[in-house]
Structure I
Amino acid sequence: MKKLFNYLLMFVLAAIICFVYVSCGQQEISPNTLTKKEIKEGWQLLFDGTTTNGWRGYNQKSFPEHGWTVENGILRCLVSGRGEAGSGGDIITEKKFKNFEFKLEWKIAKAGNSGIMYLVTELPGQPAWHGAPEMQILDGKNFPAELKPNQLSGSLYDLVAADPQNVKPFGEWNQIKILVNNGNVEHWQNGEMVASYQLWTSEWEDMVKNSKFKDYPEFLNLASEGHICIQDHGSDVWFKNIKIREF
């Protein structure tokens, strides 16, 4: 009788666990969608999971024909081995943004390199990074060159080091957030604020003048409104859940 009771108890517990698992699974948010809360807060999707609507090539009229693809609900930059030259080139939002909160998830191939730029102004004949700040995306542990702290993932590239350095290993998804609000900028990586700074101040000017960007006047005098750019640096990189809300 006791054995029968134990079997029944185990069956009931298994049924409860199964029910909870199924119920939770039904409540999971599908990738590249907005929750009711996000819609109420004013979030917009920048990637619908099936098309490249809303994006085009940097200094191009349309989306690149090569180097980028959409597969299984993911926007993918294809490996080219050409470094910064990439294959398809950087892509930008068709729309410009001023004050905003931007989110996406990314994962990268071993030793890969990429970045997210913002307040981007298109400069004829020049790459996007000559005139826009960049949140670094990188597999720093396997990168073949020696790196400075401000060149690691989450950093304001070459200017402000991400601290803590909490990036996940290559092949795993990372969550990032970039906030821009009247010159106050924050970089968030995997739930932690890792870098912050203020644009258009004497500190910003001094920082730029002592960096590799000192020869690019557009970088020093950033526009207050611009495109968001995803960099093609020749590496395999995957992106999803790209969304923004404006202030």
Structure II
Amino acid sequence: MIPIPAQYVLRFDDLCPTWAFSRWRRFLRVIEEFGIRPILAVVPANRDPELQVAEPDPEFWREMRRMEAAGATIGLHGYRHLCESQGRSLLPLQERSEFAGVAYETQREWIRAGMEILRGHGLTPRIWVAPRHGFDTDTLRALRDEGMALLSDGLARMPFVRGGVTWIPQQLWEPVEKRSGVWTICTHSNTASDDLVQCLAGFVQRHAAQFTSVERVLAESPVGRMGLTQRITEILAVVRERGRRKAKQLVIGA
């Protein structure tokens, strides 16, 4: 059987009114030229000083509504993006998170409040995107209870169901050619280098027909419980990613 060619989803994190719009425009040209329908991970009530890179943009929410109308999927990117908990995440890639280790009642309250904020701005949040990949079984329960049983995370090769929630994996932070599977490329428009923008633009141009959307992934990809092979694949991928991040930190600190 000939394998189905790899499919790519593009995701942008840390979007909030204090973004750097000039940096966002670098990606917008690529999105519009090739008709990309990305995941836009929006922080509802940002309090993270690292994301306050400019004065609040009065057009931010209008831009998000315009993008959603053009086919983008709105992601709920945490609540305030304050990663103060040291609870263990289901994906142990970071030491601190906003949600992992926090009481269920608080997590559900934050998720509900975040969704209300986005809806109040005319958006329809459809997928959960955890800051720093930080979430636990209580997060999954809170998401289900608030009617959002879909998230963007995990290092498997195909979507799967875990904890009653459908996971669309997010495994890449830069373009990488793959033979098969569903691969989400996560980008941070505020901090992406010009080299990364050019690399992504070239990748999209070469593989435009392989870029997909959340809706198409859910419609076209078989989604079932995570099997043993997928679980082993994810564990090995987590180990590799932790090693890559540790090596990067050592280089930076050298």
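A few comments on the model shown:
- Among I, II, structure where FRET efficiency 1/(1 + (r/R0)^6) of positions 113 and 137 (r between Cβ atoms, R0 = 25 Å, to 0.05) as derived comes to 1.00: I
- Computed 11, 43, 38, 8 for P(r) over Cα pairs in 10 Å bins from 0, in percent, for residues 81-216 alone - originating structure among I, II: I
- Identity of the structure behind 18.5 (criterion: Kirkwood radius over Cα pairs in Å, calculated), options I, II: II
- Label whose coordinates, when relative contact order in percent (Cα under 8 Å, 6 or more apart) is calculated, return 23 (choices I, II): II
- Structures I, II were shown, and mean count of other Cβ atoms within 10 Å over residues 73-80 at 25.5 was computed from II.
- Computed over structures I, II, mean count of other Cβ atoms within 10 Å over residues 33-40 reaches its largest value in II.
- helix-only ellipticity at 222 nm (-39500 (n - 2.57) for each DSSP H run of 4 or more, over all residues; to 500) derived as -12500 - corresponding label from I, II: II
Laboratory data are not the source of any read-out in this text; all were calculated from the coordinates shown. Being a predicted model, the structure only gives us computed values, none of them experimental. Cβ atoms are built from the backbone, for glycine too; each structure is taken alone.
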